[in-house]
Structures are given as C-alpha cells and as structure tokens.
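Some structures are shown below for you to check.
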Structure I
Amino acid sequence: MAQLSNFPDEIIRHVLHFVSAEDNLYNFQLASRRLHNIANEPLLWRTYCLRYFNFWDPRHEIEKKLKARASSVGWKDLWLKRRRINFKVERLLDGIVKTTRRQARRIATICELGLDVKDYLLGQRYIDASDDYVLARKYWAQATLDSLHRGLAVEVWFQYQGRLDSRQDLDTALGAFDMFVLHDQPHDLDYIVRTLDNYATQYITEHPHSKRFNTRDKAINLVRWLRLKNYIGAEFSITEYRNLQHCLIGHALSESKHTSLPLVAGAIFVCVAQRLGINAACLNFPGHVYVSVEPPAGEDLDGELVWGRKRPTALHRMYLDPFTSDHEVPIEFLRTKLAEHGWASDDTSASFHPSPVPIIVQRMAQNIKTSWSEVYSLPENDPKIISTGRLRAGVPLRNINTAKYAAMWAELMTKNPASFHWSDFLSRLLAECSQCWSEDLWIIERYLLPVYKAHEAFMRSQPLNVDNNRAGWQHVPDIIRMMNNLDSRGSTACHRRYTEDIQRTVHYKIGQVFRHKRYGYVGVINGWRCKNMLLPDPHTISFEDAQEEGGRFDLNAERGYSRRSADKIFYTCVRPAYSRLRIAQENVEIITDPSLIPEELFAAAGRYFKRFDREACRFVSNIKEYYPDD
C-alpha cells in the first residue's frame, strides 16, 4: 500500500490545499519532519489566510503583503493571530449573551479590534438552531457588527475636525451614511471606493484620447458618459423622492437602476472627475445641487493659456447638473435661481464657490432628517413608511431611525465645536445614544470626547465665557460616567413571588407573544409594571396608545406617564422597529400559533431572549436578572 511519504512534494502540497488549517496544524505537520516543512510553507498559509478571512483591519496592510513575496511575510503567524482574535471575540460574545452587565464594555473591546472581528460576527448568522442562545447570539453579533460599522463611519467624519474646508474624500464622507445601515451587506466604504475607481478605469478604457481634451470637453464628455451608462440621473417617481435608498451613495452605485438624489448624482460625477484629474466640486446651491468645474492653473476652460489670474471666479468656472442634464448650465440661469430664493447672485456669492466636503455631508444629513420627519408625520400603518425605509436589509422603520441617528453624528462631527447651536446638537445626540444606542458608548469615548475637550478649551479661552457650567446632556464626561455605571450595575430585579398584588394583577409573563387588540400589531412582552412601579427605562409609546391613554407622544422616548395610568398595568414589548414599546394590559391578546409571528420579530427578540419555544409559543427569557420569576 502506498504511503504518503512516497509521494513527491508537489503532490503533497496540492493535497494540503484541501486540508483544513486546523487539521494541518494539529495533525498533518506532526507526522514527520519532511511533512512539517511542507505544511509550513508560506504560500500554503497565505492561501489559508485568504480562504478563512475576508476582512482585514488596515493595520495589517494586507494589500501590501499580498504584493510581496510569500516567503517575506509571516503568513502562518498572521493566521494564528487572526485565530486568537476569533477566540477572544467568542469569549466576549458569550459574556454579552449570558449577562446584561458590562455588555457595552464587552462590545467596546470587540470593536476596538477593528475589521478583524467581522468574519466571526458574520459567521454567527449561521449558528445552529439547536444552540440554547441562538436568538441572542445572532442578535448581539449583528448589534456588535452594526456598532463597529457606525464607529468606522464616525471615524471618517471625525477626520474633518481641524480641516473643515477640505474638499477631499467626498466618496467616503457620504459613504459613511451607508455604514450605519449596512447590516450584513457587502457595500461598505471599500466597495464604494472600488466602484468609483472602476468607473474611472472604464471611462479611460472607452475614451483613450480623453486626456487631450480641454477641461470643458472633458467635463461634458464625462457627464454624458455617466448618464448614458445610467450611473447617474435615473428617473423615479416624485413620490419616491424621500426614499432612504436615494440618499445613500452605496445604494446608488450597487443598485441596477442607480437611482439617487441630485446630491448623490453630483457627488458621483465629482468623485469620478477627480480620479480623472478634473478639478470638480459640488455646490451648496439652494434647492438643488449643481457641480462646478475649474480649469488647471494657467489655462481657461477651453485650454487657452491665461496670465495673471490668481484665483478662479464664478465667470472662470463651468457649471453642470449631472442629475438632469448632460449640457453645461449657464451662469445666468443660476443667477436667476438665486434671485428667486432671495439670495445674493453676484459673482462673489458663496453659492458659486466649490463647497467643502463637511458642508455637503451636513446637507445630506438634512435630507435624511427630512425623510425621517416625513415618515413620522404618517399614520403607523401607512405603506409609504415601508417604501421610504426599505433597504436590502433591516426593518424599514428601524432603518429610518438609524439613518436619523447617522445624521445626528454627521452634523456634530463635521461642524466647528465653537459654532452656533453645536451644544444643542450635542445634547440631542447624547440623549439618543444613552436611550437607544448604549452599545455605542465606545464611539462617544473615542471620537466625541476629544472634540468636546477641544470645545471646552476654546470656550475657556473666550473673554466672556458664558458656557462654563455645562451639566446634564451637554456634559460628555458626565454622560460617559452615567452610561458606564448603568452598564456595570444593570437594573433592579422585579419579583413576582414576594408580592401578592403582582401575582394577582400582572396576568402575562416575559416572553409571551401577543397581538394588540385595537391596532393589530404583533409583539413579545419584555417588561411589566404594576401600581407604584416604573417601566424599564428608556421606553417608547405609540402615537395611538398615547392618544387613547391621555398621555403625550415623544418620537424618541416617553419619559412621562398618562394622567390615567396610576392604577393601570403596563408592559413593554419588542416589535421589529422598537425594543421597548409600552402597551396597556387590556390591549394584550395572547397568540398561541407560531405561524402568526412575523419573521422580523425573531431577529429583534434576540436582545432579550435566548430562543423560541414553539410548543409553548413563547420566547425563552434571557433577562432573568431583571425578571427572575418569569
């Protein structure tokens, strides 16, 4: 019988490509010295690295390593390092799903490892359904990944602090909004940059002589090519104008129809133009986004040499509207538009000047907040809510809320901390984070705290310092301490067995699935209170229930209670877009048929529940620390 040692090295090397890295590490290479040498060749471990890990933190400089000779890189050590990171993430995720204490701190530790954790977290989507914590693992793995994505987005905007007049990296600055609603999709910042690079390469391939064109012809030719390819300017119904996907450059680039807002269409043109050496920029024009193009120094737009002009003026630029036209826009038309808005229309108007990237980011943030406001002006069951927030992944209403959260971060991080109303933006963001996004505590500590300290230093340097007694939602260190304290100690347990009144009046238990008797939505109970008790905080209340109970409706968090609520039994429940929605006991109708439960509810329930018991039609509680008797 032939033995492995009788085969030549080439055959063994080939066989090893079908052996797992673990089997190689623990078995194969231990068989003999010869097999040990073959099994540790750098080229093999380079293959293992690329096969096992799709995402790499920038600190590894993986592209540089891939271009180098395999023997010059410690590929096996790199694979072992990534494996140790996976083990660390596994331990931390175990802690997150098994106790509510120090969840935010464990998430921070995972996110600080960067993109190296993404492969493991994505792999939790396929965890075996028999796992005792299947829903909790899926939920918290995705929540941690989402927090990592948000951190990467905020880092992009944070880099504009100190250079708020920059016109660089418009693609990633707008792509950061995509990261907040990326979920498990592949269209991240790298995808956006690669796609725009490919557009530029494709254009050069199809127009090899374009470098000979003057600036005007280059710009006109490019905008016509982009529109001909349907990369920009795709038409859609005016009723879809506020759809969230039209605000996201990643969606515009990856969708087959490439529909987008004018701002995104202009940004795509600018990004491709800059890759081709064309000096283009978006304009912060009222009512619509246009693009300006400037010639190189010493030339005019038609390629003629000019002398003595130091800085281009409005008359020396050309203007385009990539969203609606492939022709140059006359400056007289733009002056008329400015006059209609009551704005200055002379050549010195800021509307004719190229806008810095932070201004464009703030404008997109306003677009998103307008979409959010429009959604919350609609009745809860209006189908337009679904169409406005529908993306490739995620619950539509949750996507809308997350995008609004992104807009809040964008506005804060791309404004000068000494600017007017910065403190108002700060207090709103801190309230939103502490109530709805506690897992983002690490983002506040890493990116917001340094900006806040710079703001404090500036305010102390002012002759009339009227802002030296910050407290509450405007004092970042206090909020960080509060969130850390809440994360460390958890909440007080609510017992049934010691109180006869609770046993008699609170009819339903944690994990039971119900339908609202009046409004028909399906949820799962994740908290309760009876007389003289408070509901878990924060929680929200639906508009309909607020009206019915005589209370008030707050889009973010309902802190007060209705005038008639003192003697009523209330629960909080999970719905796909809400984690703690208040409901009165008389509106609860228990569901006993699992087929009536919407699929989206299973994903949302993982925040509070281990798994779903189909026989009992009930979610198994993972918050026994709070409700030990349920």
Structure II
Amino acid sequence: MLSTRTVLKDNDLYLVGDQQHQVAQGESGLYRRDTRFLCRYEWRLGGERPQPLVQHERWPFWLHEQSANADVGYTMHVGITRDLTLTGTEVRDRLRITLYQPGTHRLSLRLGADFADMFEVRGWPGGVGPREVGTRPVPGGVEFAYTAGDGLRCRALVQATPEPTWDGEALNWELDQDTDVQVSVFLLQGDEVPTAGDPDALAREYAALPVPLTLPDPRDQRVLERSVQDLRSLSFQTEAGPFPAAGLPWFVAPFGRDSLIIALLTHRHLPDLAVTVARYLAARQGTNLDPVTLEQPGKILHEERTGELTRLGRTPHRPYYATADATPLFVWLVGELSRERPELAAELRPHWEAALTWLTTFGDPDGDGLIEYTPDPGGITNAVWKDSGDSTFTEDGEDVSGHVAVIEVQGYAYAAFLAAARMYRDLGESGRALEWEARAATLQDTFQRAFWWPERGYYVHGLNGDKRPLRVLVSNPAHTLWTGIIPPEFAPTVARTALGEELWSGWGIRTLGVREPRYNPVSYHNGSVWPHDTAAAALGFERYGLHAEAAQIARALFDVARWAPDHRLSELLAGFPRDGGPPVPYPAACHPQGWDAAIPLALAHLLPGSTGKEAVQGSRQEQPEFHEWRK
C-alpha cells in the first residue's frame, strides 16, 4: 500500500499515484473500468526522478507542477513545468523543459502495462495471474495490448511529440535546448478509438460550478467549494446520466448504499444526480433468485463491476446484492425526490413497490417485522454500512450469526414506509397510504420495545439471530435519528450519550465506545470516526430540534476538512481524542470518498452565519412527520 496516495480523475478514467503523482509501485496506476491499464508511468531526468519544487492540484483532474533536476541544491540546472490532466478520454501530460546550463540531458518516461483487474491489485484470491501483454512501437510512441479471457481487447496507446525513441522500457528524448513535450495516453477497450480531450473546457466547467451557500469564514467556504468539485469529479457517465462513485481508488463503480446516501444528503442541491441514482438502481433491481450474487426480486444492488474477473464469473459482482439497507434507502430516496418531482412516484412505481415487497418478505426472513441480513459465508459477513467482518458482535465479544437486525436499517425501513405512504397519497390512493402508515407505526413500536437500552439511555446496536440484544455502545443509534424512527422524547438522551466521552472524540462520533470489547482507534469500524456516520447524526439532531448539538458536529467536521491540505474529508479517521493538533488519519481511507464529499454540502447550513436558500429552509424532514400516522 502506498504510504501517500494521490489521485486525479475524470469520468471513469483515473490516476492513482505516489506522493509525486508518479506511477511506479503498489496500487498506483492508470485505471479505467475496473482495470489497471498502466502500472508504470514514471518520469526520469538523467536517470533520476525530477525533484518537485511545488505541486498544485488546480482541479480534481489537473495537476500543475514545477520541478527541477534531482538534488537541486542551491542552483537549478534544468527546470520542468508540468501540467498533467485527465479528461474522460485522454491523459495529457505537457512539460516545458528549460535548460539553465548548456549540455545534453536525457528525459525518459518509463512505461509498463499489466491490465490487472482491480480486485487483483487489491489482493483478491484466484486472479488471472501474469498476462501476455503485447508491446509494439508506433509512430510517436508505443502501444500495449491485451486480450482478456472473455475476448475483450484492451489497449493503452501512448503518443508523444516531439517524437521519442522507444528502448523497450521507456520513451526517451535527448534534449540540448528548451523543449516542449506533450504525451497523450488513451486507455481503450473493444473498438474504441483515441479521442482527444479538452482540459481547458473542463476547467471552465469546474469554474462555473455553483456553490449554493456562502459561509462567513473563507476557510469553511473553501471546504464547501471542494465538496462541490469532488461531487462532480467522482461522477462517471452511465446510460441514466452521471452517477457518483463511492470513492477513490477502489470504488469507481455503482454502489447501492453509497450512492443512495450521497443522493439523500445532496438531493436538494443536486437533484439531477439523485434522480440518476434512483433510475440507474431501479433498472438493475433484482428480479430472480441467485444464491451466488444474492439477487432477490425487488432487492437493490450492493455493487456492480465490469472488470475481467467479474466478466469471467470469478467474482459475484455482476451485480452483487449483499446489502440489507440499499432497498429501504431506495424507497426513501424516491419518496424525497417525488416531493419536488411528483411524476417520479408514478414513473418508478413498479420499482419502489417491488422494493416494499422485498422488505416485507425476503427482507424479513423470520417474520418478526424487522429487516435482517444473514451473513454470507462466501462474501460479505455484515451486509450493512459497517460491513467489515468484525464490526457487529455481542457484549461478550462474539460475532453475530443467524438473521441479524441492526438499528439503522430499521430506521431506513421506517423512512421508506412513510415515503411509500406519502407517494400513495399523492397518487390518490389514500387506503394504501393508511396501510403503510400503519406499517410504519407497527415497526416503530416493535423497534422501541426491542432496541431501547434503558440502563444506558441509548439503543442497542441490533438483535442477534437468537433475538438477544447487542448491548454494545456504538454510533449507529445516533445515525438512526436521521430516519425519524426514534420517538422524540428519547432523542435528547441519545444525543447526550453520543456526545459523551466514550463516543465523542472531538472530531466526530466514534463507531465504538472506548470501553467496549474490540475498541481500537485505528480500526475500520471499531473505534474510528466515519464522517458520514457523524453527519447523519447531525441531521438527526437537527430533525429533533437539537440545534446546538447539530451545530457542534458540523463545526467539528468542517474543522477536520480544514486541517487537510486539500480541504477534503476522508472516508474515516482514527478515533483518538482531539488534543489541539490535527486529526489522526486512517492509513487506508479512500480520499476523496463520495459520502464525505457530500457532507459539507449537507451540513453547511448548520454553521452560524451561512446564507443561501438551504440556510433559510433548514431541513425539510420536519419533526411533525413522525406522528402523522397517529393523528
């Protein structure tokens, strides 16, 4: 794993580099469609790496760099001004080499291709192994080619001006005067042909992106601007429109839970993106029973991949449906979107009704009225957002088994049932609306009896397969406030516990309390802080009128981003307490990550002094809706 990872991206094309944006080792590479085309893309001057003097990411797809000869010391001999851009069809690398002392210098671009599946790069067992990659010089450069096991032809075409020589490992230029060099890389599949990009036009598009709120502190405004840019950058084109990737480098693919939460966080500002999410997932909704992919009628996918291993059937991601929460989140999202676009309720009716049927049948395998998942022995153990194998356990530290019901999924289902009731009422079917309001009431009553933990003034993580409560102090109950299932009189005690010393780190809400079994501040789900999880709690606090607590969280998360050199939140951070210095990063976090790109946009209105439409409106999920069905 790279100790420091850099990324540039547009559409489905992205670069993962080391600290100097070079591709030479580990998971670094030029990727497209779940395939690493180039595993080496590394500049050399006189056989050594140039020494960066400054690197600046102008936009999420554009790196500007000023560098010099290695070991520059007090006097530079050769200067390099570099602009590296990625557009959806082309990697373009422009270098201006300036000689400050006479002589001849060799500039080299070392190249290598392996066409590895993304899962192989991550260490997936049972990969294809070393591939037979063809290499041939072409006018102005070199081409690498590979034919996958299913017959798909993949090519990486590298072309340059002025024309270099190819020595089998690198493109080389002998320079004795100031020279402009341009390299274009095209990553192609099937019958695709090289198509030049337009980085200047893309830069104008980024510069014109609207930022919907104005914050009084320019440092907070910069975080918000980065949020808007990253949401644009993370998106990739689909037949339904631009779809948000879950995160870089591993998750540039359609994910159900991730995209739905992004859409729920941002749909008031980016409604078209949210509609794309709903339509894309509806088109891939389960229709059959498949024990390998876990597809079931009405179920919404977890993850869809297009790499060689998936195309050959060696992974289940075609798509993979191992999630208990995407299906209720889908109904909730369609309901929210239909407030402003009532035609969507009719357009997507077959899909949200199929999802409701799943929730009341396959989603409740033991018929107790709660939504459950069963650990998949060959795949995902915990089919919820805390999806690591060790994240869900009993107070004695034993892993869960059987049909497991975790708290936030019940909240998502509650929100889905009320969304269905509202859509039926808007469609003129008041009888069916009353039916789903009654289901919501029944679910809330069942939930309150099963999940309330009076000794802690909090809720348990879930119910194990034997129906015993998981009395473990976790962040999930605070997250669940976002959904509205918790009765209003219990919300203040949930907030007090979540912001108490065991869970609150000063930067966010820890996933696991500091006195619990398995607590570790540098773990994936057992003591770390996930900003999206904390942000959901902030929106829940706001929903219940706990405005000071909501503002406390918003301030902390913006502070996390302000400490980052690129003004971004990461997927997660370590759970160490805030001590006057910066937050401690989690080494393997995605950066940028879709949920966390959405957070500043979702929470900015909670900061004092924010101005804009959302700052005036606040949350539209008003508290009175909790008891509509009781009136």
Structure III
Amino acid sequence: MAEETASAKASNELEESIEDSYIRSYPFHLRKNREMRREKVYIGCGAGFAGDRPLAALKLLQRVDLNYIILECLAERTFADRCYEKKAGGVGYDPRLAEWMLLLLPLAVEKGTCIITNMGAVSPFDAQEKVLEIASSLGISITVAMVNEFGRTKAALDPHLREHAQISTYLGAAPIVDCLDKYNPNVVITSRVADAALFLAPMVYELGWDWNELDLIAQGTLAGHLLECGCQLTGGYFMHPGDKYRDMPLPCLLDLSLPYAEVTYDGKVCVAKAESSGGALSFSTCAEQLLYEVGDPGAYITPDVIVDFRDVSFQPLSSSKVVCSGAKPSASLIPDKLLLLAPKDGGWRGWGEISYGGYHCVKRAEAAEFLVRSWMEERYPGTNERIISYIIGLDSLRSTSVDNSVTLRTAGEDIRLRMDGLFELEEHAVQFTREFIALYTNGPAGGGGISTGHKKEIILEKGFIPREDVHVIISSKRNEITRSSDQRTGLQEDELKTRSLQNPVLPAIKQETNSCSDFQVPEIDCFPALAGQKIPLYKVAHSRTGDKGNDSNFSLIPHFPQDVERLKAVITPEWVREVVSTLLNPSSFPDSDAISKRDQWVNENVKVEIYEARGIHSLNVVVRNILDGGVNCSRRIDRHGKTISDLILSQHVVLPP
C-alpha cells in the first residue's frame, strides 16, 4: 500500500512538471469518441534501423505526399547501447537524433507530415527537449508529443527482475494513438514500442479503427511489419550477382526508394515505392520481408494482436505497388502479457586481428592462434574455453557446403586471423589484447596489421508482465519562437552541414548493359527444379535470415512455388542441425575432441522448428540457441547471423521427383 501511495505521489509530481501530461495503463479497452478522419492514410518508413540514411528519408518526403513518416531506429543491440550510455552519464536517446531532425523537420512541417520515432530509447524526455531545441534553431514552431513507460507494478515482475532499474517494456500502438488524438503533434517521440505498432498507430487514429476490430488490426500490423525494415522491402539487401532471380544491375541500388503504404478504412493494404525510383518491389521482396525475424508465422506476437501470416499473399499491381492481403488474427487473439527487456552485465569482450599472406599463410595463422590461446591459459587457466577464432577470407562465416572437399590448407594468399573472447573480468579481456599484440615479436613470420580492442558488453534479459501493470506517461510540449539575433547559435553549423546534403552530387558509376528501368524481378519460375541430382539450393529458392535474441530464422522461398512440397522432404530438422553446427566450431582448426563436444552441445541445445507459409508457398525455419548468445554478446564476426541464409543456399541437395 505504501509503495502504491509513493508511486501515486511521484506521478502527481511528474505531471505537474510537464506540460499537458497524464499517466495510465493500457489494458485492452475500446476507444472513446473514435472517428474516421480519412478513408485512406499514407504512411512511409523513413528509417529501418539506427544506421539508416537520412537523405533517403528526405527523398521519400520530397517524392511522395505522406501523412506520416516513421523512423524505426531501436533494436536489441541499439537499446543495450543506449542503456550503457545512459548509465555512463550519456544522453540515452539516439545520438543521431539531431541529424535526422535538422534534415527532415522543415519539409515535414511544410507538408503536414507527422514524424513518429522510437529514437527516444531510454531518455524520451530529453529527446523531446532536443527536438524542440532543433525546431527553435530552425525557426519552426512545433508540438512534440512523448510516450514513455513511467513504471510498472513491482509485484507483477518475476522476482529476479524486480530490482532492475532500466527495465523497458515493448509498448503497443495505443499510447501513440492517444498522443495523436489529444495533441495533434508534429512529432511523436517514444521509448520502446514494438516496431509494427509505430506504423499501426496512425492507421488506427486516422481510419477510425477500434481495438476489437482484429481483422483490421491484423492487416495494419502486416503493413507495419513489411515497412519496418525500410529498403529491405524495396530491393535493399536483395541484390545477389550470379543468382539470375536477384542479379539486379548496380544502378538500381543507387536510388533505392524507402517504402510506404496506402491503407484504407476497410483494411486494404498496398505497399509502394516512389515512381521511377531504383530498387525493386515485387512478390519476392515482399515474401522475404514477411518472414524476416518471424518465428511461427501462424502466431506472430505483437502487443496489439497475435497475427496469423500463413495465408498472406502478394499481388503486384505495377513495378512500384503490391497489394498485400490475407493477414488475420490468430486463435489466441491478443497477448495478456507484454514482453520486457532488462539490461544486465554480459562480461568483457576482447578481440584481436592479424593478417598473413603468401606461402602457407593459413599454417602461420594456425600457429598464431595456438600461441595466443596458450599464453592466455598460462596466465589465467580456463580462459581458453572463452575464446573462439576464425580466418577472414577463408571460413569466418562458415558458409561452405558441408560436403565441400576443399580443405583449409588450400586457401588464398591473403587472410586475416581474428580471435574473440568473452570474459568475466575486464583484466582478462585486457590481457587477451596484450597477448595478441605480442605476436609481433613472438609469433610466426610475416604477420602484420594487428588491431585489438576490448569493451563492456550488456545483454538483455527477457521477461513478461501483465499489460495492466505497465504504466505509461504521454505528454506534449510546444516551443516558442523568439527572433533574437543569436538564437541559432550552437546548431547553425550542424544545420548548414545538413542542408548541404539536400542537393547531393552523386558519384559517377560504371553503367551496366541493363539499365535500372529495364530490370524486373522474375516473379515465378515456369519449371520445377531438377530432380534426382545434386544442385545448390540457390537454384531452388532464395532466402533471408533474421534474429531474435539467441535464435535465428531463415526463409526458403522457392522460385517455382510447387517446389515447396519437395523442399519439405529435404529440409528436415536433422538436415538443418548438421548444416548449422559448423557455426559453433570454436576454431578454424577443431580437433576431434572439439567436434565431439560441439555435436553433443548441438544435440542438447539447438532446436529446429519448420513452418509453412501457405500463401507464399514458402518455408520458415527457426533455429534456437545458435547465435552464441545473441547480438549483444556474440563473439562472431557476424553477430546477427545474417549470413546464415547464404550458408543454407550454398548447400547441395537432391530433390525428389
């Protein structure tokens, strides 16, 4: 009782310190005074991750009349980074917030386009103030709304999470809808909100949907899921020379259009890219994005609805528009609990790289690896088990066919040894870098270009909490423009740099024989893949890999739709485990004992689930516990496991008739 009273007092004090704010929880409830403001809403994706291109977002705003543009910039990795920075005294919001707002705000305000972004991360209050400061520097008066998780009922948390100070819950679309309804803002800054919910919120608000209209909410969530990764929907991360289905001319990538969606009041969804832009928008690009970072496609869980994607299909209307249909609520409908993340100590990572070239360079890399491991074991017994190694230019991605007869000893003449360790103590990570540097005078001949480093790692512990026990604050602030002569100091230099990007000079590139305007993604192969002989999976299907925590998923989308039945006979859990087991090799030179330990660990811990997406005649394969702990603590060069798709496609299979 005392705890609840103290919480209520804190809520009152906070509300008094912030203009026009209120705190509430978001159990499932119907909207009050909803209305249809538009029959169709236009929502664009301006960013699909924290490292995306602000100039591409500006181009989308220039080319397309959007009602909203969403900047989705907060993933598990970036959230952990923001937590660490906040704890160390940093800002806690996206460090590129000013860059994005300086570039986009003038045109967005001029065109009446609302910006919604999760760049607030763990400090949305400070991010709100920063956006207002930037707007003032530009001479623009705007309203900035803010959504932030204020707190949670402590007793509702799992006991081991109750003392965490930086817990963050995946919020749904409802708080953003409230912001739009209450404040009519130019910008909405949020903390952790589920990716698809950022896009769903303006649909619910503008089209007059209610939370119990689950068929509409499912279709809106489908649109958000397709848009959330930006240019991955419109040809980015799709080009693949040598694959006739994805061999896109280079000029097509130079002018990729970020995607947008046209969504109508009755749930019709059409995804699109700017007319005459580069890239590609097709059945194939949509199918890859549909299964990206999805587990069971029959139960895609979001805070607003659990969606069944199994019967989703795509119908191209033109080279720039695709109709998306078939999403529906799953049998479970709406989750009772929300996912939350709690940062915790992940240890200290140390790493080193060194290059070798010429005669027997791989043998010298093997000797260097042996020495560093031995030196570490001599100084700190047991630390050798915390180190993995691989050779860049040979096997760093383990993406060779399991029946490849080429041995490590026949590598090229330019390789780079990399070793990574994850240690409990900082002194162990520091010592590892020192032992690695010692290769200069104590290692094999001809090693050069050493680089080393160490850093603190933060991992994210997951939990669940009843939705009614999460308390959210929404607020609004508006800046006042003054016309003093020195008003713009402090941001003017950044603004001038950003403004210079609005009319960029693009580099000349070698023109291919096929221009971008001539390129069309082959939609469906007319003939099945060959049967009865070994062929690479590249010839049968294309794929994209996603990650969630320590789990990976990859799609298999056949070029000839009916081939999915034959793929089901070949792609079994046993086959998948055998192929991905090489990812768990501790070294480029594992001995028989290391292989035996690896195989035992795979059998005990790696679980494989295979699902079918009927609407796109495809398979979705989920591999549990394969990513060396996940992106926040993995020691691999590919911490997300994104290259697993090519590991799979490089395998040779024999399809049945």
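Where a number appears in this text, it was derived from the coordinates with a stated rule and is not lab data. Since the structure is predicted, the reported quantities are computational estimates derived from the model, not experimental observations. Cβ atoms are built from the backbone, for glycine too; each structure is taken alone.
Give the label, chosen from I, II, III, of the structure having the highest value of mean count of other Cβ atoms within 10 Å over residues 28-35.
Sorting by mean count of other Cβ atoms within 10 Å over residues 28-35 in descending order puts II first.
State the single structure among I, II, III that was used to calculate Cα extents along the principal axes in Å, for residues 132-251 alone, giving 56, 48, 34.
It was calculated from structure III.
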